[in-house]
Structure I
Amino acid sequence: MRAAKRVDLSDIGNCSMIELLNLSNNMIEEIDITPLSSCNSLTTLLLENNNLTNIDLWPLARTESFKHLNLKNNRLHALDLTPIFLRANVDLDSSVVISADYILRYALSSKQLEKRFLLVRPDRAPWTATPVIIWNRYETLARKCDWSEIHERITLIIDQVEKRDWFAIQRGLLMGLSLDGLAGYDGNPRDLLASTSSDMDYKTARQMIFDITIELLDSQVEAGGSTLFLDTESMKTTKASKLIPKIIEARRLEMERVIVQTKGSIALMNSLWLSHYGFKILRALEVGAQHYGEGLDRVRASLDELGFDLNIEKVSSITESQIVDPIIASESLKRYVSHLIENAYS
């Protein structure tokens, strides 16, 4: 096929066993890949060296086998990668403005982004920096589509993530809804959508999510769960203000319960990282999960200024697996905090 400005893929939809479709080097200007939604075995779509200015990738959203898309050397200005963000590697020109829904903001680390999205510069040399991504907030999307479509986009992502990534996903979801101050729910992100339905409008659905998040966080704090990333200042003028006294008391109790184990000059900070005040201080002092030398003294001094004593336990050996965290936190939350310690997000 040569110089085909527009390609009709309607017959391809009947090829349910097709794994690779190569349409590179054809000067294609327009393409509708909707028929590919029925190609459940498709792993690779090659569209390199064409004249495409736009392409809608949503037909590939539920193609679980899909792993690779090549769109290098086209005339694309912008591309929404949300539909295939968690599944496929993408070859793309560095000049293309990449966007994705905010729920995906913390789904991949910077290193994972560099491996997932392989960009090339105009001189065809590889782009070596972390790809820049525009994260779409849902209020912006609501100007272009109704809640039913947004709901489908959200559930599509939640259906794809493993339990270990639940905290990162809920954080992106709530921040995408401009509910940043509540983005600390340590549970199944599906819970946040429990009171919504696809026939609501965006404003109503967001309010329902706001209300149920408050209730979920209330239960979380009452049970001795995490208070990380909960912004009491932003809660003051909202219904979430009822959480403030409980959060303040929970954070005081956190500091009574947290124990830092030490052996010689080594201090294990994992439990302290899971507390609100510990997280703030360790982040500011750039102290890692395991620290050597005088860093512990600086942490103690900072906590002392806030009126807290740091509980220290000297041990003969330090083993993370033997530590019982005084704060109830899922492995998903611990994983997210670990990524923050490592500066894993761009």
Structure II
Amino acid sequence: MKAARLRVLVCFLITRGVSAQVPTTPKILIASSERSMAAPPFNSWDNPACDRDGNMYFHTGRSFIDAEIFRLSADGSEGKVFKVSDQFPDAAKFGFSDFSVGPSGNVYVLGGIRRQQMLLRFDEDGKLNEPIPLHMPEGAICDTVVATDSGTVLLFGYHDDPAHPELKGKIYLALVDAAGAVRQELNVSVPGLDIAKWASGKSPSPRVSLGEDENFYVGGPNQILVVSLGGELLRRIPFDNPYPNSRVNRLQVSGGLILITLAHPDNQGLLDLRYLTLLNPSGAMVGYYEAPEGAWWTDVCYSAKQGVTFLRTENRQLKILTAPLN
């Protein structure tokens, strides 16, 4: 389940160079800019997303299953809500699973009504297109979606009842076309991934993202799988996690770097976040960081052009901060 509630929000990092060794103690990032935003504070569920222009997207709503996405412009001056209400039959029964934003700003929401899984697609103006029923094999449960601008969508999940006994408990990874038909199923494994805990809701879903190179990046506990838009497994990138007992909370890929957000629950159940950077495609470690000083900064987006941007609430006001990697 993807129901870890975050109090704050974030963005990205600018690459300043590559260090030869990664220290075991994270380096505190220093802000290059910080400003208040016009938007009022709000709560969101799980990780945000960004488009290529730096606009930020958040899963808002009163409960996790509410399919409501809030877009906040890169400068915080404008906002727009993408919401499912009565646009199609039984819309009120639609339950949210995940959302993804394509580079151009198209929003895809994965969810379903009863046992029918489907995709909802909003254009950048907030218009909801016709729901796309997903023609999945029996027993395939998908709770992660990654959108592209080409119409191809990657779905990630697992096989459960009533799947064939040989499939039950294994990963389900597929490319789906714009009509919801499965174009290709990928037979891959993610070392160290506890599918039983994932399926039972005792651990979050694995993290998947689309890189600027238009490849999909699937994050495991200590390995990243890189899958092409055509469905080819290009490579596996192993890495060492320097933050004990943490998990991969997010992957972002830009400018020859992979930014891995590592999360560890604190005593209050909130997520303490640290950041690991790897060279792409070699996987060599570049740096290990923690957020700038201050209460509960959260990362929203990462791009080589804009850097890492963080968002937080202070005195009932949103603040946005950019910190370079140096």
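Structure values in brief
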{"quantity": "With helix-only ellipticity at 222 nm (-39500 (n - 2.57) for each DSSP H run of 4 or more, over all residues; to 500) derived as -9500, matching label from I, II", "calculated": "I"}
{"quantity": "Read-out relative contact order in percent (Cα under 8 Å, 6 or more apart), computed value 11, structure in I, II", "calculated": "I"}
{"quantity": "Top of I, II by Rg/Rh (Cα atoms, Kirkwood Rh), for residues 43-98 alone, largest first", "calculated": "II"}
{"quantity": "Structures I, II, by mean count of other Cβ atoms within 10 Å over residues 35-42: label with the highest value", "calculated": "I"}
{"quantity": "Comparison of I, II - label where Cα Rg over 2.2 N^0.38 Å, for residues 27-66 alone is highest", "calculated": "II"}
{"quantity": "For distance in nm of label points 7 Å out along Cα→Cβ at positions 83 and 123 computed as 3.5, the structure of I, II it came from", "calculated": "I"}
{"quantity": "Top of I, II by Kirkwood radius over Cα pairs in Å, largest first", "calculated": "I"}
{"quantity": "Read-out mean count of other Cβ atoms within 10 Å over residues 163-170, computed value 22.0, structure in I, II", "calculated": "I"}
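Read-outs: derived from the displayed coordinates by stated rules, not from any lab. This structure is a prediction, so every number in the text was calculated from the model and none was measured. Cβ atoms are built from the backbone, for glycine too; each structure is taken alone.
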